[in-house]
Structure P
Amino acid sequence: MMMSPWNQPSLGSTTASPEDGLIGSLVREEGHIYSLAAAEGLLYTGSDSKNIHVWKNMNLFSTFKSNSGLVKAVIISGHKIFTGHQDGKVRVWKSNTKDPRIHKRVDTFPTFFDILKNSVKSKNYVEVKRHRTALWIKHYDAVSCLGIDEEEGLLYSGSWDRTFKVWKISNSKCLESVKAHDDAVNSVVSTANGLVFTGSAEGSVKVWKREGRGKNMKHRYVQTLLDQEYAVTALVVSPDGSVVYCGSSDGNVNFWELDKQLSHSGVLKGHKLAVLCLAVGGNLVFSGSADKTICVWRRKGSVHTWLSVLTGHAGPVKCVAAEREAGYGGKWVVYSGSLDKSVKVWRV
């Protein structure tokens, strides 16, 4: 381990090198990094400052700000950036075609008009706590996670209010609200075949199947993959949709394979403390943890080999994303955001 390039004294360096390991650190003293997403050479980071920073080639490229609600989740689809916030709203942003540094908020889920329209009918209110009701189209607590089904044009938002909601991206409508768990929903992911997976602080992972379309769309409960005392903190699906990974507060990563009828296929044990985030790049799996490290695993069939540990963060690793690197063959650029207020960039 001491000879590993991940433990060499390149930590803190911001100059890229063709070697594997740390290639840079991005630091803005603006609070903990809670979320990040990468696409086409741009990195979007969300923190508790309400600012969303955009980075390009390790430099700050642009910044745009939401008026309220710290940024708990970021996801990118095409030219749109979706951000989930502490105030229970999802905001939609678009970059200017002439000047990509300028980002404009183009929508908020739910829209002001939909809230107004729904608020006049009593049937649109559901009980959320004892003696407290709220509109079913609106999250009444923080949006903790976002998932997307690009083929169907659907956005999924999971919340501390124990529900996940389904949004039609093209018209900003909330199609469905599903009371999914008995505690906060920490992660939601969807697959191309209409399956949706949700993970909760109560310790369970549930599977839902999308049926019907438009107003007739419903997400039917299928099964519970995991039911444990440790909170489920992260979910991710492999790019080919064949494997579902789940990180939890006991430091383990469980996984299931779709072609084996979602039977439990194994556990990856590499962390001493809670797994807080997961990402997949090709056949590589990355798990970020409260122990300040990122473990790298390589999948071949059902077998996962532990490759290395990325060390250098001074606080828990809260979010991680991977993007294939141009010009380096089979290499990946991995971005990790931490509660040490920094984002680190690695080549693996």
Structure Q
Amino acid sequence: MTQSFLQAYPKLLQSSAAVAGLWLAHGDEPLLQQWLVDALRPHWQAQNYAIKRIELISVKTWQEVLSELSSLSLFDDASALIVTGNHKPDKETIAELERFALEAQTGVHSHSLLWLTPKQDKRSQSSKWFAPFAKYGQIIDCNFYDERARQQLLQVQAEQFGLRLSAEAWQLLMSHTEHHLLSAYQTLWRLSYLFAPQLADHGDNKNLALDINDLQAALVSDAQFSVFDLSDAMLAGNSSQVAKIIYQLKATDEPTTLVLWAIAKDMRLILALMDGQDPQSLGIWRSKQSLYSQACRRQSTAQTAQWPDLLYRCDQAIKGLIRQPAWELLLQAALELSGKKLFLV
């Protein structure tokens, strides 16, 4: 059976998950493979498995794998082998793996073999060595094919921490971590510790709901101002305050990705409002609708037409793809949103 990681992982978090037999996890996301091992480990431990890792240094290492599976400790009920490396099994080993998988299905033994490999293309998946895993085992595709799947998996992890983020908070999290899986997970982990008292009071009935302000608190900053202060100053057209806040954020090493997120969010909302969309449908709070209206009146179509290119250059500078300083471009973008150009042409 072949499943995506997102399909298989929640099932393995359940106490009733079956773990015996052949498993193959292939992909270019090492964190997913580690999470798979972490999900299987409690089942192995609960069933008194002897857990061992074996690195394939050649095709002959498969004989060590098979030998380990056929031996049984006096103190353990079964073996769980985590195999790494990309050496494919030979014809004899393939036959042994097939026999192993069939015996696991019929209950002859309860051993578990998990092979972690790099991503396998369609040609590899049609090879003979792949057949025992495809016919009689479990194949887990540890790859992401779109950003929605990445966020869905992080939502599963957030639930494990007892957290439930708002849509706007998710947008900030993914932007701030540049869609990096480990960084986003670590932020969720920090959130769970930051809100540990509330989680304890909340009980197990429901996940703790967090909004964008809660997430901002987790993105620890020593700045006198926050990106939300920057947003208010930009929308109000207070260019001197915008410059002051930008310099303060820079001095306190506020993440440039977070500053860009705040500027880009307001630019997108202003463009949508100028296009005739309703502020309420865009999720703009009533208390801030007048600020957005003021900002729209300060802009012209000719001015806002330059915004996408400016945001793109900000992103390139943050990633080090162009030589212009990121903070200089962020200041330029923030001032343009407030109605004042940094460079007059």
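helix-only ellipticity at 222 nm (-39500 (n - 2.57) for each DSSP H run of 4 or more, over all residues; to 500) was computed and gave -500; which structure, P, Q, did it come from? Of the structures listed, the value fits P. Highest-scoring entry among P, Q, by relative contact order in percent (Cα under 8 Å, 6 or more apart), is Q. Of structures P, Q, the largest value of FRET efficiency 1/(1 + (r/R0)^6) of positions 104 and 336 (r between Cβ atoms, R0 = 25 Å, to 0.05) belongs to P. Quick one: Kirkwood radius over Cα pairs in Å came out at 20.5 when computed from one of P, Q, so which one is it? It must be structure P, since only it matches.
In this comparison of P, Q, the computed figure 1.01 for Rg/Rh (Cα atoms, Kirkwood Rh), for residues 168-303 alone is attributed to Q.
Read-outs: derived from the displayed coordinates by stated rules, not from any lab. Note that the structure is predicted; figures quoted are calculated from it, not measured. Cβ atoms are built from the backbone, for glycine too; each structure is taken alone.
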